[in-house]
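Following this line, the structures themselves.
No lab work stands behind these numbers, since they all come straight from the coordinates. Please read these numbers as outputs of a predicted model, since none were measured by experiment. Cβ atoms are built from the backbone, for glycine too; each structure is taken alone.
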Structure 1
Amino acid sequence: MIDEPADSRVPLRLTATRGALGIELYEPIEIGPLELARLSATFPGLRFPVDLSGGVPVFRHRRGDLERLEIATSFSRLSSWLMPRLRSVVGALERAPVLWSVPQGVAIGLVGARGALAFDLLWAPLHGDARFVVSHARGAGLDAPALAHALHTVDTLFSEHGERRGRVVTLASVARRLTRAVFPAVGARAPAASRARLGELEVDGDEVRVVLDSTFEPPVIHSTGARALELAALTAEADDALARGDLDVARAQYLVALERAPRHPEITQLIGEIDLLSAGRAEAALGLIVETLPASRSGFVGAELLARTGDVVGAAEAIRHLVQNEPFSPLCALYYLRLAELSSGATERMDALDRGVAAAPGLARVRWERLAARVELGDVAGGLADAEHLEAAALGAAARHQTCLRSGRALLARGFVREAGRSFERALRYVPDDPAATAGLARSLMDAGKSQRAFSLLARSVALSEKTGAADADALVDMARLLATDFQDLPQAIARVRQVSQGSPRAVEAAALEAEWRASLGDLAGASLAWARLRDRVELAETPPDAAVGWLMQAARFERETQADVLSAERHLAVALRLAPRDQKLAAAYREVALVVAARARRDRDRTPPEPPPAPTLDTRPPPAPAPSEPPAPDTFAPAEDEDPEVAENPRDVDLAQRLEAAVRANPGDEVLALELADVLFRLGRDEALFALLSARLEEVSERRRAEVRVRLSQVLRRLAARATRAGRISEATLYRARLADFDQG
């Protein structure tokens, strides 16, 4: 060995390698997650003796041939390097990626907000090109086939350094790229690397090493890698379509591949996984899979297809078989979580959750599910143990605060008031001014009967939430309930629920409470308006609360029995029927109200006078004198005796009309208020005001309200025509009937 004079800036030294003068690195150099542990090159054409007095500077610009390059890394270093680059593949990563050794390659496991993913990268080098084949991709909780996520992962990692075709990733001329990155940086010319070939991928514990050497024979691809390469060539086009997210094209191409390789298990599983994401294909996909292998041995895809087709027992058996050979513990835990969901009994469910927690003790979502299951079964000690573990595993004050808050809510929902209070107190230790934790502690005190202390905490929660934006809806509703029940202050309780914003999940409940309390105070008009707001909020909500149907039925009962307004009752019940179309009690109530509305419509129609005959043609001849015995022709526009009876004004409706008119003037765009005012005006017989209100609203209302406005306009036009006819205003009546004809034709 010939030592280079000390030069800290140039980590190169001259050496005699394989009988020739050469140059080598005398210390490792890091390139990203890789370490060039050894690099040596020779200078062809040089013969001894050679003048070495000039050292490395004399030879550094001479073109050499690469003899050997050793590349090393570790799984821990690769995991740290992968962490920031793979955050979006399965959602926000809950932990760093995990890597481990598999025969002829390495495996990668990811667990994130959307689920878990694991796949193998099989080593299949081609001379100096590094090649990896994506294989054995599997996942749980994902929104696309696991192979699609695996291909996105390798695209993220290798897009700047290599090329992917199907499921094969190629990094061409690895030695040339690395030497060109290293030698110019240390002031030397990069050697030629065409003779260097890649060897086996060697894994020793946490260390991973691969060597390029000019003396290596062409690499041998072993059976697993060879089969993976054959499958990759067969499905290249389908895999590319899958990576693009074009599932229909991918499925068609996989079917073509299946024709060339009949009953190939991996291809049939991919087709089944695509069909699993489409409604109505489960039976066909399961039939395709069972032609190749038993469904209980077809992995997570087979389990989900069995569950989708109703064979829960078979699905559970498939998952039990699957977890026996799954090395990635978070994925195994999610399989157990799915097994718990499929379990019919509490014992089987708890056993699956216990196994899931044992498989991945640090996976939060499985432990949260076990906490909820334990609390549901009354195992408070077990639930608190899980809560303490989750709190200890959380990093940072904010995360621990959220953990305590969530566990407190879970305990409180099951009635464990004292334990929930302790969790909320722990949450406040981390974030003392959090309104949600303050409200949670107040709620636990409410359930414990400590109303005074709970009220002060709720007031603090409302004040804290108002500083950061809108007041906390949960605190407002709880505070209002305390005011109504314990302090008997209904007006202040109404004021609090009125503060709940319309977009809040508790907005419907707030409207129901307001309506009930206003009715208790005797404010019937205000209660009617509150029920109308409730109905409108239910219609606008994406997911109405479960109690919405009961509240709407209560609103309908109020409108019919207290307000004698069957039209409003019918609208409440119609919305409720859309939410619960199979509710027999609700359907019977709707039919009863609908019959009353239909009978009223028939009476209005029967009271409408017949249309006048067409105007006579011009005739200069005098009309023939009537026979003496013939009575005079009746007046064509004379109203029937029972047409347009006099309407007795109800003082309560008069007061309600005044309130509604003021409300509509204050908020002209509120369609619900306008229709409520229209109903009151109709009952009072104020047809001219009603006609003006509806005519102005016809073109401004939303499409779903326009039909209601047209029905009301038709009714009021009939009454106006009848009234004008009875008063002898024939031309006015004709105008009303012409407008009514336009509505009937439209």
Structure 2
Amino acid sequence: MINRIKTLASLFLELGPRWSAFRLAYAFRLRSGLIRLQTPQYAWSDRPLKHWLKPNIPSDSDSYTTWRKTNAPKFFFDDINRPERSDERSFRRAVEGRWDTQPAIEEANKLLNGEPKYFSHEYRKTGFPPAWNHVILSGASRHEGSLPMPSEILRSRRTLPQNDNTKHWSQISDDSATDIKFIWEPNRFAFVYTLVRAYVITQDEKYPQAFWGLIQDWADNNPPNTGVNWKDGQEIALRLMAWTFGFYAFIESPSTTNLQISQFTQYLASQAERIYKNIGYAISTRSNHTISETFGLWMVGLLFPELNHAEKYFTLGKRLLEEEAAKQIFPDGSYSMYSLNYHRFILHLYLYAIQLGELNQLPFTNYLKDSMSKSISFLSHLVDPTTGQMPVYGSNDGALVLPLNNCDFTDYRPLLQLGSVITTGQPIFEPGAWDEDVYWLCGIESLSQRERVSEGGVRESFPNGGVYILRNTNSRAILRCTDFKSRPSHADQLHMDLWMGSDNIAIDAGTYLYSGEGIWRNGLARTSAHNTVTVDGKDQMTLVSRFTWTNWAKGKVLKQTENLWQGEHDGYKPVRHQRTVMSLEGDRWLVIDDLESNEPHRYSLHWLLNDVPFTQNKNSLLLNYEASTYKVEMGLTNGEGKRSILRADPNSTYGWRSQYYGHKEPAISIILETHQPAARFWTFFGFENDEFEWAATSVRLDGIEISLNDA
């Protein structure tokens, strides 16, 4: 009881009285059934198209289609300078040498064969159309097709209860033995972008036919406000975004009928109303949900002015999008959810909105555009320009709002190229597959502007987001240290990623699953999975649910120079943890972790390393990359320690990483533990033949003494 009271008090202090009051009221609305009254279940036929349209708009399919084609607001496909879609050879010439068009065709054909791509990474056999309300575990037919699942989910052998398909969305839990994201993923309709890309290339009518068939099948199996796919407004907004992209691309297709066009607007209007009637909850999250759901309202209000609530949706959506940009994007360009993938998520929405607003002469404020520019600059400091990869900081649920290219999910170059073109008029990178997003949203003409802007600049500190960069000749350390101003994502104070060239040596574990079994219940968010020190096996903060931390650890940067970074955090009171990172000559690195207390504690230093062939001796590990062999050596300056090396440990989260949601792969965990009142750990990163020695006030590297006075 005492711990529960402390938790509630911490939530109240950290999130504020307004948040607490709203959540209490919302819980009452859920339990009392008020939300079911506000968003009632009904059949599609109960509210035909006429119900949703303004009085002066015709509602029969033929007349509505004529009106729609005559009065439709502008979209990306209208005014951008691109070849005629009917001339495949002209299109191929326009993009020749920029990117390969074949992968989009292959991916679209896999979808038609019943293998959609999940979380922008791997294909899963679901049948066509997918079973919209189920996670498929075994069998062969559409509703019993083979769907390989992570073992942590397979063990449960359960999906959501069958009767959830008939329940009101407010009566369904999003936290069960089966990760609901595996149900939601195909319902986002991200494959629509692939169908459009394949159609533009081939003009094959099977792609628009698939689009309309999928939408109708979804509507048949998901009546309004019923079932799991009406539960989350963000999922609805992303679905409407993809639907609308396909609607504009396929509306002139010979396969498209007037009935399909009128039904589309009916289905869209119902889902927009669902977002609007529960928008207060999205606002209370102070997260990407707020942005995505208000984006959905803004987009529907802009592109479907014939709807009777269009102006209300547009006005509210625009206001909230601008307000949330000011609240959620920090002055240094970093993001308040402390997640790089969520940062990409909201930037895709904002960049999309900026371009669409400009096309329709309804621009956003310069402040919002400036926030986008700062964000692109922030991320450009972190990206590896050769691979497009970044640290996997914070929550990573596999979301990719605009899958409009052939690049890997981990490649941030498409976002940065698009963001740079939209905010500066110039690209960051040389031509490549990452240009395709620019083509779709800005036009082929934008790709001819090849005067590049600088990727980064000299700035290496982003204190609002708690990200710091220390550079060496051809390597860099990226560190996490912040005084949280909004809800933390991971308990990762003083975590460090290390890159040697384009080799990410010391890595972040990622996320893997939000709702897995046992240790995999968002287990990689915990301190023990990060490159830092744990005390007595505890987290730096208190995890009270899958996503909510209380007693936020406060990080503080003590010093940063060209060659040294030093910071601390208070997550283990009364134990004090201070980390010093030194950039040594020739891409060598020294990390010193000091822990102080009056009582003995179990201190555990953990490093997660990329999974490459390795050899080990008493104190060091040699990582054998293709071009280089790197040495990782660690020790204690006083007392005894126990070292462990784990790879893909079946009984813990040690030795695992996840770059893609729902997919984990082996990594190498090195752990050094000691039990004493105070400890000083040291870790050396260098090369195979380096000779490293520790002394009281200095270290010797290949016989050369280096003073530790600054540490």
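What the table below lists for this structure:
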{"quantity": "Entry that produces -11000 once helix-only ellipticity at 222 nm (-39500 (n - 2.57) for each DSSP H run of 4 or more, over all residues; to 500) is calculated, selected from 1, 2", "calculated": "2"}
{"quantity": "Kirkwood radius over Cα pairs in Å - highest-scoring structure of 1, 2", "calculated": "1"}
{"quantity": "Structure from which 23.2, 77 was derived, Rg and Dmax of the Cα atoms in Å, for residues 518-685 alone, options 1, 2", "calculated": "1"}
{"quantity": "Among 1, 2, structure where distance in nm of label points 7 Å out along Cα→Cβ at positions 446 and 534 as derived comes to 4.5", "calculated": "2"}
{"quantity": "Answer label among 1, 2 for the case where relative contact order in percent (Cα under 8 Å, 6 or more apart), calculated from the coordinates, equals 5", "calculated": "1"}
{"quantity": "Among 1, 2, which structure scores highest (criterion: mean count of other Cβ atoms within 10 Å over residues 214-221)", "calculated": "2"}
{"quantity": "Comparison of 1, 2 - label where distance in nm of label points 7 Å out along Cα→Cβ at positions 478 and 502 is highest", "calculated": "1"}
